[in-house]
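For reference, the structures are reproduced in the following blocks.
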Structure I
Amino acid sequence: MERSKLNALINLLDDPDTTIYELVEKELLKESNDIIPMLEKKWETSFESSSQERIENLIQSLQFKETYKKLKTWINSSFIERDLFTGFWIIDQFQYPDLNLLNIKLKIENIRKQIWLELNNSLTSLEKITILNHFLFNINGFAINHSNKNSSQNCFLSQILDSKKGNSVSLSVLYTILARKLDLPAYFIDFPKNPLIAIVDPELARKVHGDSLDSDVLFYINPSHKGAITSIKEIEYHLQKNEFQPIHDFTEPKSDILFIQRLLESLEESFKSLGMVEKEEQIQQMLQLFDE
């Protein structure tokens, strides 16, 4: 749309006629995020609170549209292109559209470097995970936010890196991102009520467990309990005891798409518990993308 026409439409946001506003809103929502600076300039020069509120709502709608678009693109991208960090970052943008991506990457890189300096090729996967656990949970102090379990901040990477607090899903996503950056084959396990991380090594798994066990998982990690390491037999015993079937659904690696879906579901639960209906409905719209 031509800039002159855009300016004319934006100036009509002051019009008290609701019908005119609805027509203007419909047209402006067809545009991209590029018009947000123009809307912000209009907000600064507007003296009517109703007009400012309209502009704020428009900006939020445009930002949500952009986040929705990015998530859809991420879901539909190829396995190689579908980076877990990017998926996490897109969820952050839902709440923090002006997020400083470089700042987040630097914080993660600093943690990675701390751990990497203590690793060497002679260490086993188990030893490497033990070192990762030490730096993540003991040195940096990451933990479940038991004091405020329903906080939406538990779901956003930027907030987790600042507060060192998250929920079982978000900590598991962060854990997986760091493990992969250290060349550890970490994958999401959709364990009931509490995500686990699997270290997958087909060749070594057969040597350790024998050919009778039809799984490439070497062992499991529970980020909710400071990275506690668990065996396949322990996991299967728990599942059988609590009658979770089929067991295979809860012991084998799942896609990163499901990982991000579970993160969004936890965010939806948070907004629901806080009575934030509009946010909850927007999350539901995003979740529908996973069913397409």
Structure II
Amino acid sequence: MKRSEIKIAILRIEGTNMEDEAAAAFTSAGTEAEMVHLKQLEGRCPAGMRRSLEDYSMMVIPGGFSAGDYVRAGAIFASRIKSSIGRELLDFIDEGKPVLGICNGFQVLVELGILPSGGEKGELLPRAALATNLSTRYECRPAFLKCVRRTYSVFTSLIPQGSVIAVPTAHAEGKVTFPPSRSDEWIRKLEELDEIVFRYVDDRGDFAGYPWNPNGSIHNIAGVTDDTGCVLGMMPHPERTYWRFLHTDWTRKPEEAQLKGDGSLIIDSAVSYIEKNF
């Protein structure tokens, strides 16, 4: 498939607020990115606005505060997806089409039970939670992520294992949490299945606590994938650093301002995968 033929669905409802940035990043990657309201996929709209998930090559659930983040962050958005296009979404994933959940989108995927998968599929039942940050407040700050996935992933083909990238965070509920009695079991399972993709590190690449780990996430987890590597959920925002001039330190090397930033490695990896496989 030619890159210009790749259609990306940026899924939104009331309260999402990073769809423009997500669409801009994927447009910069050379694809056709369309912001699609969930009602368009459900058919609750004028006929001319109806959309079908199967017409897209990839789906992105962007950041924001969907439905005001009432109940829990991402819970209402997830419930609406599950009750309407849940089966279609699972079929979409089974076809090997990528799904990226960023920040609130990661919260949605966790509430749906798609992430973390732990090798379990087919049931939309939550296995973890993204709890309130350890600081108990909204954290908006630069972050460093170490790519720890050992095997191929749709989203990390351009990122060597062990390398560190800079991607900003902005959230109040990003602490990856498992049931206390099963936390160790889940960490072992995710490591065995190689589902942990990114972990928070300090500016030297070492695992560290707050503020380098902005939310207190267990095992410094910043992003996880399913066992196929086709679904990625992460709290940091790669769309906010698609270009180098979007990095907080870009003025240190102004000659690099027009180059691509670290977030492009994640986005371009996914686009490259679609080019080669569809």
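Given a value of 42, 26, 11 for Cα extents along the principal axes in Å, for residues 151-206 alone, point me to the structure among I, II it was derived from. This figure was derived from I.
Can you tell which of I, II yields 0.10 when FRET efficiency 1/(1 + (r/R0)^6) of positions 31 and 143 (r between Cβ atoms, R0 = 30 Å, to 0.05) is derived from it? Please report the intermediate quantities before stating the final value.
Values: I: 0.10; II: 0.70.
Considering all the candidates, the number was obtained from I.
Of the structures labelled I, II, which one yields -7000 when helix-only ellipticity at 222 nm (-39500 (n - 2.57) for each DSSP H run of 4 or more, over all residues; to 500) is computed from its coordinates? Value -7000 for helix-only ellipticity at 222 nm (-39500 (n - 2.57) for each DSSP H run of 4 or more, over all residues; to 500) corresponds to II out of I, II. Using the calculated result 166 for volume of the Cα convex hull per residue in Å³, pick out the matching structure from I, II. Answer for the origin of the read-out: I.
Which of I, II yields 13 for relative contact order in percent (Cα under 8 Å, 6 or more apart), as computed?
On the way: I: 13; II: 19.
Comparing all candidates, it corresponds to I.
Sorting I, II by FRET efficiency 1/(1 + (r/R0)^6) of positions 119 and 231 (r between Cβ atoms, R0 = 25 Å, to 0.05) from high to low puts II first, with the largest value.
Read-outs throughout are calculated quantities, based only on the coordinates presented, and are distinct from any laboratory measurement. Computed from a predicted structure; not experimentally measured. Cβ atoms are built from the backbone, for glycine too; each structure is taken alone.
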